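Next up, some structures in structure tokens.
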Structure P
Amino acid sequence: MAVPSKFKVFANRLFGSFKNTEKVEANRSALQNEFNEFLAYSSSDELKRYRELSKWFKSGEYQKVKAELKRLTYKGSSEFNIEKEFLALAKSKNVKKYLKKGGDITPAVSRYLELKAKVESPEFQNRKKYLLSKNKFEQSEAYSKLTEYQKLHNSDKIKWFLGLENDSSKFNELKEWKLEFSDDFDSSAIDRQKWLTKFFWGDALLNKNYSFTTDKQNYTNKNFELKDSVLRIVTRKEKSEGLGWDTKFGFVPKTYNYTSGVINTGHVLRLKEGRVEAKIRLSCIPGVTHAFYLVGNSVLPEIDILIKTDSKPNSFTGAYYTQTSNGKISKNVSRIGGVKCSQNFYILGVEWNSNYIVWSINETPYKVERNITPDIPMYLVFASSVNSKIDDSKLPAYMEIDWVRCWSPVK
């Protein structure tokens, strides 16, 4: 895990300097596609053949064949000797007499006729032509293999593959992470195998939604919209009956004036270390809070990948909440500007291990902290709420989630 310097993340926050969302996604898609192509080609028949030919080429076998064929001539060959004998017999008296007048077939005539059949056969003529040729190597199987090897060796595909194979650092980031969880929200409804549409403990203890008695909104299963592969958590002005958690009286009925939604992965995904990201766009309305965070079985620690509590449309906040030894809450909060949260989608994420936590926007780190609460399995939560007086005419408010990804490090 690469940990940026404090100065670097401070500079990124100060100047609001980060990459363009569309370019980040385009670059990632291109890299993933190239990696997939690399993996597919690594098991291809063409590469297998190239490796076989490369091994054969390095053995120098073709040079031995070339040298042997260079020494191979017509003169001194068995074919040469056969033709020499044939021509000698053709000049003999017995054969000349036979060819002119016919008669008895003597042993010499018999041998002549045998040799004549051989010499005039296509096989003999082709062999003679081959032995007399100056390009015997070019007619060999070794030459065909050499040509095939050179063609493959000089092909753009092989050069591309070998270049990446010899310097595979290009794909290091992809190789270092194992995708554990993802959702592109491309179905018509929330995937209930992946998401609880209530707080984890509400599902575990009550199998019901609940809020807190201090909340202004009631969390329901109806405050979600799925359209064009984007999940919307919707905060509305409407009265709703629900359960509220009271620290003194426990769960009590309460009437709320607003509704909203919460989703989490507490039942299916918890990571002690890893990397999580989501592509998000928000309605920046005074009085509405949007949150994307990590939490375990206890209230703390909590890693806020995103907390948006104000109306300023040009900044996001990341935070780390822990509990000190004397029971007090310690918080470390950082803000990055330069965003247009109501207009654009941004890729917000956190990467953490037992030593550090790094916050990022569009792959640009803007906050880094030491992890003082390691080895705690944490799950994802997305939620919107009403935190103060609000102009009801501005509602509904939306937290739009295009996709979510979670990775664990490859050990």
Structure Q
Amino acid sequence: MPRPSKGARLVWRDEYRKKDGSLMHRAGWYIEDGGRRYSTGCGRADVAEAEKQLGVHIAQKHAPARQRNRDPDQVKISDVINVYGAEVAVHHARPAETAARLTAILKFFGRLTLSDINGKLCRDYAGQAASPAAARRQLEDLRAALKHYYEEGFVTSIPAIVLPEKAAGRQRWLTRSEAARLILAAWRMRQTWKGVASDRRTGQHVARFILVALYTGTRSGAVCNAAIRLTEGQGHVDLDRGVFYRRADGVRETKKRQPPVRLPDRLLSHIRRWATTPVQIKTKARGKSLTIGRMIAHDFVVEWQGQPVGSLRKAFASACEAAGLGWYDEAGDFQTDVTPHALRHTAATWLMQNGEDLSLAADYLGMTEAVLRQTYYHHHPDFQAGTAERITAKGPALKVKSNVVRMR
């Protein structure tokens, strides 16, 4: 039985030369789809542009029908998804992620029409998805695509999309001692070979990521994409002013607010040192390392092997395991409830525990004051303090009015 297709996706290919030294293909991001590869012409740092090209590729795989005022039973869901991908998804902040979700929708709904959509079909889709949260996010994309198709006048009506229940948000945060253990464990991580640890450090970039995410409350994606200086299309750190511009110039604001944040003096000192300290290379004589002549933070605040870090999930989980922040299931696999996003929860919790003003803390973290109050304010020392005192206090004596006039 043939293996199912993985769908269109981005892959990184290193430069390859023939035995005679002639260039076979350049290094860069390629779109891999159905066993074929298409060059995007984008380098390692041009991930955003490569993602846009992936979104366009997926949208153009099938030429969608655009006749106006059709009935739902005449409209294929694949047409709806492709129009949405070509006209809307390519402008999203993370078009590659949207494209991956749309691909999952097409695999299940692609051959059906709008009239086939009902509550049972939505529940069936949620049942086969990787998780209820993933199903909900993908069905939200389908709902947005239907709305866009309807507003463009291509269909007379659209069905309702039944979403799975929204999961309760995670509130895991780290104590000061847990955070210290995690940073130390990441810093001490070493490469192992046949069970023997080598001298090669493999987690120091994770420790740097933790420091930045923890002391700025910034989401992991913005930390990994942060350049060490002003760079087109990237958020960056201004080392002179000590300000972290989370969002790149010209990038529109999304629901995930990313305002500039002032770096604490201690963190700023670390980043300045990373930007001026050469990477230590024990195999420099071989001349093969990608980090020869580079600083620890040469182009980006967090780098690995001279390149920006795309994802830290596996390395972060390894650091959590080394720090003892988790447990082992019955199969012996490590599980943890500490994710990179838990660092943002930790920053918000610490600010509240230290009594910071709600408005100032919300501006620093890039969240609304309402969310901060609802989720984290119970950690604040002033949380219901006056109310708790008053409920146990004796009530004031009642003043009884009298019509008697006292004479002196």
Structure R
Amino acid sequence: MASDGSNREAHEAGSGRAELPYRLRQQALMGAFARMALQTRDLDALLKRASELCAEGLAAPCCQVLEYRARDHAFVIRACTGLPAALVGTDLSAADEATPAAYAYRTGAGVLANGIPVGAGGAQGEARFHLPGALAPAGTRHAVNVPIALGDESRRAYGVLEAWGSEGHGFDRADQEFLAGFAGLIGIAVERHQGDARLRDALDHQVELTREMSHRVKNSLGVVAGLLRLQARDAGTDEIRHALEDAGTRIATVAEVHDHLWRGLHQLGMVDLAAFLRELVAKLQGEAPGHALTCEAQSKVISADQAIPIGLVVSELVSNAVKYAYPRGTGPVRVSLAVREDGLHLAVRDEGVGLPPGFDVSMRQPSLGLKIICSLIRQLDGRLATDSDGPGAHFVLDIPLAPAA
């Protein structure tokens, strides 16, 4: 019986290579691939690079990554080197277990097959395996295959990593172990890719559920607001009517935020404040015929938790201006939003009769609307002030924003 040393020498002589540099090169290629596997999320690029590096490390003319597809018991070529690129995505039967790939997948063990024929009809003598005749290039005589195992509970394999050779004595056990190392790294990358896909699907599902919930909340709040307005028409006194109308307007404002949440294209739970304020002011305009309500706002995406109180503050200030600024007629009410480094600068102003003498917004107010405004501003950790730089009332609200996560 020949010793391992004599076998190695014979193999080196038959392959025409020096064993030590050959193995060191394989180790270097595996290290390079491991680094790439950690850095990239592009599975197709990773599989392509695996086929290239395995072909290089084995001095093999062909190498391919085969994914098993259970529904039709077939392999799909996911990446290949040494074969036409057009073959990527094509199918191979996994039913013929006389091919090394099918046998390796079924048994879960690597296959080392040297000196085998191409095509089932070309088998000679006691040859256990043959290569697929429609795929293997002429002159191909050797194959080494390893299953690409996944670590989940099903203990299934993703597919097979396969290399073909055409010269010398073929592949040896060390070559098979080299290929198995690559297959292990590919299996980890595939599992990560599948896990990422499941996570994306779960997040997408969560987004859809949240948007559907916001849509339903918006519709429910819209019904409540409509009922309050309907009740206001039958109110016995103007005081009750105004109170019901104001309550309906406040609920409609919250509904508007939820409308933006379910229609929004931004991160879950986030609202474009500029678009929200413009739509809010447009709806308030419908309830204030004759007045000219305008909104100029710079774009800023904020959380719904901030958008709701800001919208309620704007709604209260605009409603107050519509009610009290022009006792003998109508006039303009302007809403503006500026985005600054330290937060938001929101202003609501009119050109009406102005605030009563001695009015101090920081003092306790008897008006329910102003009480609500002050409560909301505390919730926002903001600061409300009045400005006397022109005719009418001018409210200025400064709101700090939490730093981006």
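Every number here is computed from the coordinates shown, using simple stated rules; none is lab data. Since we're looking at a predicted model, the values are computed, not measured. Cβ atoms are built from the backbone, for glycine too; each structure is taken alone.
The figures follow:
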| quantity | calculated |
| --- | --- |
| Which of P, Q, R leads on FRET efficiency 1/(1 + (r/R0)^6) of positions 165 and 189 (r between Cβ atoms, R0 = 35 Å, to 0.05), largest value | R |
| helix-only ellipticity at 222 nm (-39500 (n - 2.57) for each DSSP H run of 4 or more, over all residues; to 500) derived as -12000 - corresponding label from P, Q, R | Q |
| Origin of the derived value 112, 42, 34 (Cα extents along the principal axes in Å; candidates P, Q, R) | R |
| When distance in nm of label points 7 Å out along Cα→Cβ at positions 29 and 253 is computed for each of P, Q, R, the largest belongs to | R |
